[in-house]
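Nothing in this text is a laboratory measurement; each read-out follows from the coordinates by a stated rule. Quick caveat, the model's predicted, so the values are computed rather than measured. Cβ atoms are built from the backbone, for glycine too; each structure is taken alone.
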Structure P
């Protein structure tokens, strides 16, 4: 089989992929995917390895020694690679599932939260760090979560319309609500039930962050028209995607400049998010003009 052809098949859709993923993390992840392709290893197994890598990074950050911070940054990089590999394996083998996607998302938030806790422990134990650093760290963490939710929402909507996926975001939420109610009283399905519950909470927060006008009414828009108007815009959305903030932390750790990381996640990415929301609002308003 052609490696380049397989690599393209393992991607979501080039327009919604983060640049750093396309040129660095996903090529490395693809090597892992090819190594395990003919084995019994499943995407969920790779997700588990990703979680272990991420939690190891958080622990190393918590130690706070110069060597452990550098090691933590490298382990965080390994987490990103493994986090890419599970989805790539699922797409290449066509054995992905909704539950697998949720577990992957839960893993992301578990690791990101753990890393921030590790950083907080490090800062609180360093006498040279001001107490205000912990406050800014919390603001950064909240900002990164909000930014990730917005990117995930617009990326999902873009794929639903342009690729014409059968299961749209709204359909998926409704489907999981029914599944959650079905499993609610089943004690043997506690893991699946709680994973779905987390997803529904996440979707609720995502909807809170996103104006109601952006949540529906776009599935009837011609996919070529939507692609034309949003192709460039979605590329700017992914500039502040998860890998961007994680890579920023890795680089700033290696440079010992955590202040730059805080400035980027709190100021630069939030300003970019506000600007994109304004532009996105104007773009979405144009559809009603076209269809009226």
Structure Q
């Protein structure tokens, strides 16, 4: 069962004075690349959150965000009255102006507002953690659903390569006979008498260079191993990537040895199917 690295999970927690939204987005990446955004009050929990998210999602370019929207009258910011009065006094020394306008200017200066340092309420954090776990479950479901789509595509393309391989196997005797005939005609055109036994020996040696029996067997085995790996319990995109490289190696060797246009056309079709598999494998966990 494979999982895609592409996914999205969201969860919303409504508290008496604030609304907290958790979002997790994931794209494909060779390793775990986690970017976390959250209010400063929750920063002390960042390391434990990174461990939790990394354990659950394993790999991918992940954006994790906690957004807080205040919905009640509670606020942690207070007007720093002494600082504001001092700013207004200094402004009066520079310009004559209405008190209200000077106040508007003063509150924009540094330290005009002071923010009290909040401590995390553990009950509140546990509620947030529950919602983070809920968002992780949603993104995991999303990844699994995407993985099922990819798995269906992989099975179809591997089946297509297997059918093309069967055509290659069926065509091989005809190809070898064609090579034999071309060599014989080439010798006849030279109008030279040749030793028949020696010719047959040379012919066997030449044809052995174009023999693709081992490649056909190995390619068949690699295709079966790919499907077997798809059926395994874990999602291992890297392993499937290695198998696809081996599949590509055998297809390329068949193409280079074939020396027969109809077979090379089949090889091109196999390469096309394999390239599409490789592209999609970049999204597999």
Structure R
């Protein structure tokens, strides 16, 4: 993908962010720019030049509120996809432009469109060690679920062998081991576990995905400050320095040039910035 297409891609995800901000503010949904996007807001006043996505934190109660508003979002041409959706392969949500197509990982055929990531923040009253045990149980269960979702082709295995990799082989072995576990049962267990995370009271927030978890003092997300981000302003956690230092250390110093890489739209299986193309059609063309 050339530089012009990269620019078009970033403009698309920025347009999704602008929609999200308007929608969230309309419905009084609490949110914060997060992760690498928060670094972008502080250090670059926009998307990190070599980054290719936008991240948002949202307290679980607001995340659940967003779930209830999905129909309205659809009417606007956007969709909130998350673990509740059939065959969705990620532990966090995405707001996507339904008039675009983005197939991210070959083994997981799901159109996430041009999107903004939405990570729920769960309130908890237990410490890191105790919550880590809960997260590891979730991670292991999610790994089984993703194995059930995965579509592995013979040529994928051949490529793995030629590159001395074992990812697809391990997934195939997991699929065999899970032969008598239904995908629906695993999905129901995940939803039940996810619903148990958020507590009514607590002094910490925890953010977790299938690959990792982080715990923060609740006070870091009690309020926000507005920061420039491209041609708009975004909500950055009021204690953004403590948050970003905890997450990244010296976040104001850019990494070495050879490490300034993102996945980029060029690494996706298929991307179309103008229309929603069915994955079955894409598969026939490939």
* **Structure from which 1.63 was derived, Cα Rg over 2.2 N^0.38 Å, for residues 151-254 alone, options P, Q, R** => R
* Structure fact -> Note: distance in nm of label points 7 Å out along Cα→Cβ at positions 55 and 87 at 4.6, derived from one of structures P, Q, R, originates from structure Q
* Given a value of -12500 for helix-only ellipticity at 222 nm (-39500 (n - 2.57) for each DSSP H run of 4 or more, over all residues; to 500), point me to the structure among P, Q, R it was derived from. => R
